[in-house]
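So, here come the structures, one by one.
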Structure 1
Amino acid sequence: MRVIGLAGWSGAGKTTLIVKLIPFFRARGTSVSTLKHAHHGFDVDAPGKDSFAHREAGANEVLVASSKRWALMHELRGANEPGLSELLRQLSPVDLVLVEGYKRDSHAKIEVHRALNAKPLLYPHDRTIAALATDLAAPPDLPHAHLDDVAAVADLIARFAQPLEKTLRDLSENPPVAEENLRDGPARQG
């Protein structure tokens, strides 16, 4: 299992790019899972559903299964949000895990940057950024691809995705960086 992050500011096009990359990799025989950070509370089921009632009644976990899929919902019930390393350990084995978000964490990442966002690059302040997918000219010292060139971005992913064990080691050895340091702080080691 290999892991790579797609990180960038909100509105950069991370989700749009991932939705294009998944079928690209699948067509080449690569199994793909995704792990996405949500900044807000969210629900995967709706009021009126039995699973929602089970959660609301206080169940720590609710597993819903059918002939098409199964989903496990885990309520934190006041516990701390799990870190990326803990969540990666929850996934079933696949060839590639695309991590969306978690820009503060110390795993290998491809920065997704869109000119319309008018946000600064995370690179070079985040040294875990291995490459850039952008619609702007990229820094000459950084491997890059155009944001809309799915095949070229996939090549970067294949080149820079790290084995799960290395990713877990990097995450355990380097705590997340403060968000303000991504904008204008000192360059991180890594």
Structure 2
Amino acid sequence: MEPTSALSSLIALTNENLGFVPSTPSEFNDASLKIQMATGKSISQSSLKRLWGYVYYSGKPTNTTLNNLAKFNGFADYKTYLLSLSQDTTDDSGFLKESLIDTDRVDVGDRLALCWNDGKECLMLCIAPRRFRIEMSKNIKLQEGDTLTLHIIGIGHPIYAKDIVRGGEHIPAYEGAKKGGLRSFRHIPAP
């Protein structure tokens, strides 16, 4: 894919993950803040305005800017993003390059903090091997107090949970982060 096409594709993906297309100074400020909150890395408003064509610029974005934008969209860096564009999508199997965690490695008492698009996040406590209780839920269908079974989670992939119990009710399964997959997770060992 041509560099300009790859960048256009990354900008379109960013618009999707932002939930809006920046078109005013305040929206570019909001985009800059969202990117910094999600990645811990900043991209200035002026850089975003140049990338989106809000102001004329004939130069090229820096590698740092491209890497930070790719990170916001769930990729390790811009090079990884470019590799994802060149992968053959006709093959129905392949190796995962993203970060994965097998919940067998999460001990009872540990917590997992998960974040994905549109400010969706949750904090879950491991209460038994592969079994978790939702402690905090923000903008998702899982609720505080729900218990569930979770096997593997990975950056850029949806979350699949099963055997959900809410109160006395049993819910067979849950799929979260369908659009764009999980953006980040943090394993927090018990104190």
Structure 3
Amino acid sequence: MHQKEITKLGLHLPTDPRWVNLASYSLEEILSDHAYCEQKAASACISLIQLYPDKVELIEQVSPVVTEEWGHFRMVIAELKKRNLTFLFQRKDEYVAKLIQFQKKGMSRMERLLELLLTCALIEARSCERFRLLSLHLEEEKLKEFYHHFMVSEAGHYRMFLDLAELYFGKEKTRIRWQEYLDFEASMLKTFEPRGDRMH
């Protein structure tokens, strides 16, 4: 991904270029992991609704995303079936686990919301970047189109979570904490070896 496009997403480090090549050789694994990512995204949105039912703007914006993410899960499952590939068992997502570890602990209910929104925004931004790589560099045209659809969707979700954070916490507080997340994520990715069986 070009630096200009990385900047649009806010990411400080582009994905290792070897990742997309490895993913193209592990289609069954990358599609299975992608399906679980969509399932977990829907669950994260449901959790936000359950934890913050008093936040009207959050409910209005996040509720449709639950339906959209579950629809994406079904799309990926259908793609596996169409290709006669097996939906594999879920594996631990070290990327998400480390982001959760980075969240501040022992905070008030409202301050906890900022951590959750920024974590969701970062996961969506990185997913968007990787979907774009797949949409550009996979050999099969239909699969390129498949991932272009997901790229556009994730970009909207990333912005939605950041906008909600700014709504509830202001632009300055959100910006400061967001930069801390971006710095952490970049340093974290430097310790990861590229794996074609994982979306993150």
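Couple of notes before you dig in:
- Given 0.99 for Rg/Rh (Cα atoms, Kirkwood Rh), calculated: source structure among 1, 2, 3: 1
- Mean count of other Cβ atoms within 10 Å over residues 106-113 - highest-scoring structure of 1, 2, 3: 1
- Comparing distance in nm of label points 7 Å out along Cα→Cβ at positions 50 and 130 across structures 1, 2, 3, the highest figure comes from 2.
Every number here is computed from the coordinates shown, using simple stated rules; none is lab data. The model shown is predicted, which means the values in this text are computed figures rather than measured ones. Cβ atoms are built from the backbone, for glycine too; each structure is taken alone.
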